[in-house]
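Structures incoming, each one as structure tokens.
Derivation of every value follows stated rules applied to the coordinates shown; laboratory data play no part. All values reported here derive from a predicted model rather than from experimental measurement. Cβ atoms are built from the backbone, for glycine too; each structure is taken alone.
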Structure I
Amino acid sequence: MKKTLEAEDISLLRHLLEMELRRLHEEADIDIILFMGVDGRIFSSYIPFTLNTQQYYLLSLIRNNLPHICAQLRSENMKISLQQYEEGFVILSGVGNNAFTASIIASDIEIAEVQKRLHSVVKASAVLKHIFELKPLKESELINYPEEISNELMSLSRLLFKERFTYTKDYKKNVEILENIKTKIESVVSKGQVNEIVTLTFNELGTQLGTMNNRLWMQFLEIVINHHIQPSTSDLVAEECRKTWIPEIERKLKSFV
């Protein structure tokens, strides 16, 4: 299954932007990247912890020229601009009408080499535009893009799932439900059996905590009671668990809606 995650809140959106800037840095060997609005706000950035003399000079150059750059971009819909200095190169790339990226290459390389990296910058601009406009990261929304851009967006969505899923509301809900069930299990068996029962039940169900939903939690409870509580206690205890646990967990699940 392709696990993907939508950037449904501002923290996930910010993380998605940061991931794309990090990818651009790695793919095109760009030292510093700023993603900014034409009003001068910095939405996201990739800046090393330590800067050498060339990197610091070019970053300061952009900061000092920012009012002029933003004024120019507000009046003109710039697509891309390449500027060469003794310390390196600055690439400005438009991201829609109201934002742009400033990419710094702080090294003495040939123009031909820089031009090879422009393709990555232009691709990243298209990806950032989609993210910044809060468009869904679903295949149906990406079908009109060139293949490399749609693939990049889907790849970012999968990475977001991998890196940030534990921060989502659904994951936190599942953690809370599991802790509640563990408390109930401990009330009828020894404490040492709780984690064993939980692990075995997840294995029997063929899933894991991150992918649980309301239907699966009900199946989880049935397995816990039928396969583990009843054999280790009695039919009477198991029946009492069914009568009390299932309605309580159902109410708790509904409370998260």
Structure II
Amino acid sequence: MNNILLKCDASELIGEHCSLASWFESQAIKIKQNAKIEAGLGTALNGRKVFVKRYFTPHVWNKLAVLICRDKAHHALAAARQLTRAGVTVPEHLGVFRDFSGRQPSVFLVCQALTGYAGLRGLLQKKKADHVPDTAALMDCIAVMIARMHRSGMVHGDLKWTNIMIRPGQEPDVRFIDLDHAVRIRFPGKGLYGLDLARFAVDMAENMPSKEAFAVFMAAYSGGTGMDARAVLSAMGSFYKKISCKHKRKYGRDVPGLESLAGRIL
């Protein structure tokens, strides 16, 4: 196995006598599996909890992409580095490993496991629980983080609420996860930033349709970017409609229109 762009060596995680692939298959608790990836949680030798995402590389071109660092694992690692430099909090990424020798040739992305964190959707469904932050304060915090990301020239690409992790407290710790679709943009000249905001807004419309919370979110984002709220809503519009139609086909339910959230902003 070869390690690439690492903060640690594989032996620090799993020891000298097994591959990451065999460790992952026998020790990790799987939390997601499909034809292209697996993801799981495990415990390193030092007792640290780690999150491991395994990308299968069944074809020659997949392996070539890994060798020249043009695959999704390296992409996510590079995005994490840029966001961290910009002051956008993400899980600590420990490195990328490749293993083409086993039954399922793969490349592995290893990062910090966010123990003690909860997805935004699940957190807001437990609003009555202790230590759940004030909704307005949370929307403000997330909007500031998104504004910081966009100003740095990055968009997340899939900013649904399950990809926003929160550790509750007096000052909530917000982290963006799943950076496979993160891309560089020219901000604000390229309107792709509207995709992130639209994806976030669709989840709000489906899970917590609050004009007040959305107004706080928009005010913080506009303040963080210096952009007029109406211009931001315009950039969101086509993406919002596309995502809403997709959810209608997939889940059979109507998504409230953007205007129902935006209210007086429009």
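In this comparison of I, II, the computed figure -19500 for helix-only ellipticity at 222 nm (-39500 (n - 2.57) for each DSSP H run of 4 or more, over all residues; to 500) is attributed to I.
For the structures shown (I, II), mean projected area of the Cα convex hull in nm², for residues 92-203 alone is largest in I.
Work out which structure the value 20.6 belongs to, where mean count of other Cβ atoms within 10 Å over residues 108-115 was derived from one of I, II.
II
For the structures shown (I, II), Rg/Rh (Cα atoms, Kirkwood Rh) is largest in I.
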